[in-house]
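Below you'll find the structures, each written out as structure tokens.
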Structure I
Amino acid sequence: MRVLVVGATGFLGVHVVRALEAAGHSVQGTGRVGGPGLIALRLGEAFPEEVVAFGPEAVVDLAWEGIPDFSLERCAANVDAQRALIEQVVALEGVRRLVVAGTCREYGDAVGVASGMASPTDDFGRAKDEVHRIADDRCRKAAVALTWLRIFYAYGPGQRSGSLLPMVLEDIRGGCEPRVRDRSASHDFVAVTDVAAAVVASLASTGSHDVADLGSGSPSTVGELVELARGALGVSTPSSPPPDPGGESDLPILADVDRTERVLGWRPTVTLESGIRHMADEGADEPARLPGSDVDRPEST
């Protein structure tokens, strides 16, 4: 299948392109700056002739400008740009499916296993939910199938250096105590390679409108992540670890991976321990191609 990946140079995009190519798809990527095998395209701009000439049968939309700026103004600009992108995608002759990266933040303050119903409480979550509704409307009218992926806290090689796990690994390598405020904070972490595998699985779906959670389905605390990172680097736990100041202690929102398996035939395969070990081996504390979140908030797409 010919697949256009919008945002192919980002943290998610690099892994998605690799997974699609490994699965035998013909892939054309876009990025802010063009290059060998890459079409220059900024989110919201008119498609250049190269996109039309490629003739995509599916489009994977991973683009979002300005991360980690989640202000109302930036989110509104992204909604407008996504609307323009979606209009162009559904107008392309031959496109049969659009796959879009949503976020677990569409669930707002909900806790426990996700219900599948969006209830966003912040500007980023509301913006992604609005894009979902736009995509649903345009795709239905154009008879283009839609897969909306609510991605939880993705991590892996290529993640920006200021994100939680790369920062923890960097601090431990430097002999420092990891700079985290609340070790009791709990999140649903998912390996970026598992996210990429779900995108590949989306292309085989026969559903007209799929909504799927991409996470592990299990909570892990920041403290557990720190200790797994120590183990991956062969560093023992200090005899007197710093006390937790307290903070987040509620059960986090968790991906409903059972529902995702029913929809896409996908389940995560990478444990947090093996994923962290892979990051440590790959030197994942190097800067990523796109900016992400700050040190105390894991990246959620």
Structure II
Amino acid sequence: MRPSQSLSELTARLLLQLQNVFKIERPAAIIGHGDTTTCFATALSSFYHQVPFFHVEAGLRTYRLNSPFPEEFNRQTIAPLAFHHFAPTAVELENLMRGGIPSRHISVTGSTVHDSVDYILKKHPVEMPDQGRNKPLVVTTLHRREAADSLKNSLRGVRAAALERSDAHFVCPVHPGPSVQAAFNEVLSDLDNVTLMEPMEYPLFLSLLMRSSLVVTDSGGVQEEATFLGKPVLLARQETERRDGLESGLVRLVGLGKDDLQQSILAGLRGTDVIHPTPATKYTPPASEMIAEEIERAIS
């Protein structure tokens, strides 16, 4: 993470570094996950070097190229470059086929996010954090690039809710981006019931989610982790490419406005919101095992 780096600078540096990796390592296949600029650059570099690229968590779509930005562009651009696509559900399978990808190049695997949460909960002791142990706990993560202009406005909604609900504790693992950290510090750092902290180790972050009463986020991964744990989520975005949470009732789209976010947090804490949580998502066999088996068949 470099201060004030542009997407152009990031993409150029990635492509140059990846060129060296391909020349030195000469990989038989490349696996990329998700929608980051790193994933996009790796898919493009794989295409340039004619190495099969396997895309994990493929097919998620909003069909609005600038939202989420640049992730929606990345996903749509990766699709024609990938050798094989691992779609979480049948919805993503249909999205890929609608975009011209033959079904023989797509596998429906389930969610790798669910794999990660299930693995951590089974294999590692989960330490419950001390923050707000005897208070309602609101976990807050906001960072999206396309919301940069409105981030402070959203944070003011969190601030207003925190001022009104001084009995609740707001814990904010803050994204390392300099502009994001500056916004959080400017808007929230002076409140006694708000804790700003560096990004957490994954097991500890999951334990924080497990303790939460409410999750406020604009992250795709966090909304999936929280709903897998059965936690209600207020999603500070205009739309989402992940449909399971909306359909379960655990996720509510609340937009980016100060007043909407404030009122949604207050209603969520009162328990009078329209969110009617259902049990956590039923876990399917590990997506990671299906992905590994498919890649082994393809390159053997």
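Using relative contact order in percent (Cα under 8 Å, 6 or more apart), single out the structure from I, II with the greatest value.
Answer by largest value of relative contact order in percent (Cα under 8 Å, 6 or more apart): I.
Compute percent of Cα pairs over 19 Å apart, for residues 12-163 alone for each of I, II and report the one that scores greatest.
Once percent of Cα pairs over 19 Å apart, for residues 12-163 alone is tallied for I, II, the winner is II.
Could you figure out which one of I, II the value -13500 for helix-only ellipticity at 222 nm (-39500 (n - 2.57) for each DSSP H run of 4 or more, over all residues; to 500) was computed from? Show your work: numbers first, answer last.
On the way: I: -11500; II: -13500.
Structure of origin is II.
The value 1.00 for FRET efficiency 1/(1 + (r/R0)^6) of positions 236 and 260 (r between Cβ atoms, R0 = 25 Å, to 0.05) was derived from one model only; which of I, II is it?
Derived from II, not from the others.
Tell me which structure, out of I, II, gives 18.5 once mean count of other Cβ atoms within 10 Å over residues 52-59 is calculated.
Numbers: I: 18.5; II: 23.9.
Attributed to the structure labelled I.
When percent of Cα pairs over 32 Å apart is computed for each of I, II, which one produces 29?
II
Values in this text are rule-based calculations from the coordinates and carry no lab data. Everything numeric here is computed off the predicted structure, so don't read it as measured data. Cβ atoms are built from the backbone, for glycine too; each structure is taken alone.
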